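A.B. asks: The next part holds the structures, each set out as structure tokens.
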Structure P
Amino acid sequence: MASESIKNEDQKIKAPEPVIKPITESSRNFGNILKTMNRLTSRRMAIKVALNLWNIEPEIKPDLEIINDDQSFFRRVSKENNLLLRRIQGNLNAIKKLNLPVILTVHLNRSIPPVYLTLVKIDTQKVTLRGGKQDISIELSPVELESYWSGEAYVPWKNFLSLTGTIPIDCPKDSITTLKMLLRDIGFKEVEINPFYDDKTRQAVKEIQKKYGLYIDGTVGSTTKIALYNEKKVFKRPHIVNATNSFVR
């Protein structure tokens, strides 16, 4: 019978090493900065910054560079570096709750292709973005950002416990068992360890979904997995809220 305590030692990511901070630009120049960027160069730097925050130095192979679809590019690069990718459409409050670095789709003008910047830090007064040709850092208010941001974001994330499929719709039974072990570890002691997705399990999942402002249906897809992993504090991952070290190699 599976142990109720999940072993996390193999899941930990090495502590990030500090590097030189990128060039800081004033938000007053944000529009001009966007004018200097292009889609392909910006997406490459954006995914590089995001993966750096996971303490990964990505190798972006030439065959990935030629992928035209940006979402496919981000997904392939993430996969090559042992991460998954979740596309979300929402607002800054939703991103703040997920508390992971995200790649934002930014438009100077909706008639031209977008560019991409990585959100690396957020608080009530300002957000910090990184990207561009020289990995610049830009601080601006949420209101200023929303003038350019489409609401679309890409979240590289790690499936620490290899929870497979959408639970319980299309998953193996061991994913249900592992999910239940995780739920018990984060405080839902009434959940029994077995491969059956019962009412107590569904209710526990709904409570997590409510806490994170997600659609409440009691099923566990990618975004709910991210929320569940956030509850398990031993999993090492970058943060954008109260971020103390946003610049890692």
Structure Q
Amino acid sequence: MKVVYPICCGVDVHKTFLVATLITTQGIVPSYKKKRFSTFNNSILAFKQWLIDNNCFDVCMESTGKYYVPIYNLLEDSIRVTVANPKWVATVKGNKDDVKDSKWIGDLFRLGLVPGSFIPSKDVRILREYTRYRFKLVSCKSSEKNRFQNAFTVCNVALDAVVSDMFGKSASSITDYLVNADSFDPEHCISLLHPSLKKKADEVIESIEGFQMTGEQKESASSADICNLWSNSLPTWIKP
């Protein structure tokens, strides 16, 4: 088969170390250099310099979890790194070890048999991390809202049957009052209603009267704003 990369390197990546096999093709039989490095930054930079010293600017490694990311981050400015799906570089089960794995990856890559995965630019990767984190917080916020509403339902508060939004201005004022007050005062509760909700004052009071809420339940209900605090900690440039 035609040799696509005369000088290349196959890398087997682990959590604490990597094993590199540098392959140089001159003639029919390729020559191999094997070396092991730590995944600490200084060692990765030493690996990078080792590649440059050997005139190797094409590297292939499999995408093992997130372990390949620190290596990719430090190599991408000078080395052409191909990140491969593990299924394209899988070895035969049984007689295998780290050195053989890196050699196998290098041999496949040398012949152009390893398709690379798409890795976006660093700016896009950073943006993707933030947007995924924001999605996680939004999902958490939705779950917390449901829990908050259920916390009042099990305490015999049917306010959600009267108001359209349990997190609107009037409903939030009432729920804060119920959580913090020692007793229920209907007149004070009515005073908390927004003018547009005054016409439903009797229904609001009827949905609350007779509620039962222990100290532990009040504490649980009062913690519902935590996801808002998390989302407010995100950079403004990724907020809608």
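A.B. asks: If helix-only ellipticity at 222 nm (-39500 (n - 2.57) for each DSSP H run of 4 or more, over all residues; to 500) comes out at -9500 when worked out from the coordinates, which of P, Q was used? Working shown, then result.
C.D. replies: Working: P: -9500; Q: -13500.
Here the read-out was taken from P.
A.B. asks: Could you tell me which structure in P, Q was used to calculate relative contact order in percent (Cα under 8 Å, 6 or more apart) as 18? Could you put the intermediate results ahead of the total?
C.D. replies: Numbers: P: 28; Q: 18.
Source structure for this number: Q.
A.B. asks: Given structures P, Q, which gives the highest value for Kirkwood radius over Cα pairs in Å, for residues 144-215 alone? Mind dumping the intermediate values first?
C.D. replies: Details: P: 14.0; Q: 12.2.
The structure with the largest value is P.
A.B. asks: Hey, another quick one. One of P, Q was used to compute mean count of other Cβ atoms within 10 Å over residues 152-159, and the answer was 21.5. Which one was it?
C.D. replies: Numbers: P: 21.5; Q: 16.8.
Traced to structure P.
A.B. asks: Which structure, out of P, Q, was mean count of other Cβ atoms within 10 Å over residues 136-143 derived from, given a value of 17.0?
C.D. replies: On the way: P: 17.0; Q: 13.2.
Corresponding structure: P.
A.B. asks: Assuming 58, 35, 33 is Cα extents along the principal axes in Å as calculated from a single structure, say which of P, Q it is. All intermediate terms of the calculation are to be shown ahead of the outcome.
C.D. replies: On the way: P: 58, 35, 33; Q: 94, 39, 32.
Attributed to the structure labelled P.
A.B. asks: Please compute distance in nm of label points 7 Å out along Cα→Cβ at positions 72 and 168 for structures P, Q and give me the label with the greatest value. Kindly include the intermediate steps, with their values, before the conclusion.
C.D. replies: Details: P: 3.7; Q: 4.7.
Looking at the calculated values, the largest one is Q.
Bear in mind that the values in this text are calculations on the coordinates, not laboratory data. A quick note: this is a predicted structure, and the numbers were derived from the prediction, not measured. Cβ atoms are built from the backbone, for glycine too; each structure is taken alone.
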